[in-house]
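Participant: Several structures are given next for inspection.
Bear in mind that the values in this text are calculations on the coordinates, not laboratory data. Since we're looking at a predicted model, the values are computed, not measured. Cβ atoms are built from the backbone, for glycine too; each structure is taken alone.
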Structure 1
Amino acid sequence: MSHPVRIGVQLQPQHAPDYHLIRDAVLRSEDAGVDIVFNWDHFYPLYGEPDGPHFECWTMLGALAEQTENVEIGALVSGGGYRNPDLLADMARTVDHISGGRLILGIGAGWFEKDYDQYGYQFGTAGGRLALLKENLDRIAARLKVLNPAPTREIPILIGGGGERKTLRLVAEHGSIWHSFAKLDEYNHKSQVLADHCSDVGRDPAQIQHSSSWPGAEQAQSYVDAGVSLFTVGTGGPDFDLTTVVEAIQWRDKAAS
């Protein structure tokens, strides 16, 4: 299975004191030609002023579903410990319908302890959060099968992370997209680990699209040659500078010509 090269933007919903700044960035991103608009699922900024302005992920995705026409939308990624997984599946199904079938359900184990502590969630251990992610993915899959009305399509599941024994196993079992945070050499190794897990569960690894942060135009083709077909550029408020996003789109279009 061959995946076309796509460019995403992660509009990090931090340091934007007025929501219209995010709304404007979404419009500019779609007009520029991105394939996917992501946000992230945190409650506080990850850099800059730690208690600066910040907006919530899933209510925003509902707004993005109405605001946009062509781009896919989703969280890169949703925190696995923040929400009842049956409710999260229902939220995803609803946004899928609002958007006309353009939602990507991104999910991970979670890692930012402040989110958990300040909102009353149990942070626990990395192993415990991964075990919860496995349970959540099973419950999400089961809930999506019984919702009425059903999702408009089989909602793609994006799983972020690179743990070789547990996370990549979950990607093999549930993932449509794997988002790797690894540099190229480490990525090649983890990609083979994922392929081995796919073999164990009887799945063709080519069914899983590989995703990475944008490495720059000089290195992007090397990532494509290694199997990456989705690149995402992150940008935060208040300016939401899309200069690098436009450069990535220009590289995509030139590579495709």
Structure 2
Amino acid sequence: MATGRDWSALSRSFWLAVLPPLCGLGLLIGLWAVVSTTTGGSIPSPMDTWLQALEVFSNPFYRNGPNDQGVGWNVLMSLQRVAIGFGMAALVGIPAGFVIGRFNFLSRMFNPLISLLRPVSPLAWLPIGLLVFKGANPAAIWTIFICSIWPMIINTAVGVQRVPQDYMNVARVLNLSEWKIATKILFPAVLPYMLTGVRLAVGTAWLVIVAAEMLTGGVGIGFWVWDEWNNLNVKNIIIAIFVIGIVGLLLEYALIKLATAFTFEEVKA
């Protein structure tokens, strides 16, 4: 049976977990209301935006033509592009990171190229995709691929290079094959680094798709933002900002739960 001290500790833990986020949300809404007042209503107030959000989400999956679809369809299309581009990047980037981290010659060979290409703005890759693939959808997927591949390559390679040398000495003594070394020694040790790279890559992919869809058009949350701007519907733009943030937060949370499913302290931290 819980004592008074136990209930007091539980109550304190609850409020410490709930109160700071509520204060942060309250601060955001307060600043938003002040900005709305000082701009003469050009920025909609929180209440007006909330009423508009109720209307938008009352039917998020309507279709009135190819360029007039509910926010739900736009989010799903963006997630589909992210899944394809990110999946392709993982299939290429994770094995590449293992190979680059494993062999010193390849590390010296590819590190300058990665350092050169990684800082390039995502939107700088979009025209290359349009030129090569002759279509907006594959160009957007290409942009996600090329921008999300770098965190996975770099983090996986760093993880391989940080495997204790004692492990590799044992593998050499036992005369293990490269496949055995990769699956029995490197993969368990590198997994925390690899999952960190995956988390960073997903965040990058979600940022990139919104910007790419603004330029390429079609169905997607980025195009929805740009279309609402052309219609001067600022309320829907603010709603889209919150939708983008919530979806990105859910993606991050899902990957954190995936990471903590493994008993690695580096991941759980």
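Participant: Work out which structure the value 1.6 belongs to, where distance in nm of label points 7 Å out along Cα→Cβ at positions 68 and 92 was derived from one of 1, 2. Walk me through the intermediate numbers first.
Facilitator: On the way: 1: 1.6; 2: 3.9.
Of the structures listed, the value fits 1.
Participant: I've got another one for you. Can you rank 1, 2 by mean count of other Cβ atoms within 10 Å over residues 20-27 and just name the one with the largest value?
Facilitator: Working: 1: 16.9; 2: 9.9.
Looking at the calculated values, the largest one is 1.
Participant: Given a value of -0.46, -0.91 for log10 I(q)/I(0) by the Debye sum over Cα atoms at q = 0.16, 0.24 Å⁻¹, for residues 12-59 alone, calculated from one of 1, 2, which structure does it belong to? Present the calculation step by step, with values, prior to reporting the outcome.
Facilitator: Values: 1: -0.46, -0.91; 2: -0.60, -0.84.
Matching structure: 1.
Participant: Thinking of 1, 2, which structure, once mean count of other Cβ atoms within 10 Å over residues 52-59 is computed, gives back 13.0? Intermediate results must be reported in sequence, preceding the final value.
Facilitator: Details: 1: 16.4; 2: 13.0.
Derived from 2, not from the others.
Participant: Okay, next question. Can you tell which of 1, 2 yields -14500 when helix-only ellipticity at 222 nm (-39500 (n - 2.57) for each DSSP H run of 4 or more, over all residues; to 500) is derived from it? Walk me through the numbers on the way to the answer.
Facilitator: On the way: 1: -14500; 2: -26500.
It was calculated from structure 1.
Participant: Sticking with this structure for a sec: Tell me which structure, out of 1, 2, gives 13.3 once mean projected area of the Cα convex hull in nm² is calculated.
Facilitator: Details: 1: 13.3; 2: 21.7.
For mean projected area of the Cα convex hull in nm², the value 13.3 is produced by structure 1.
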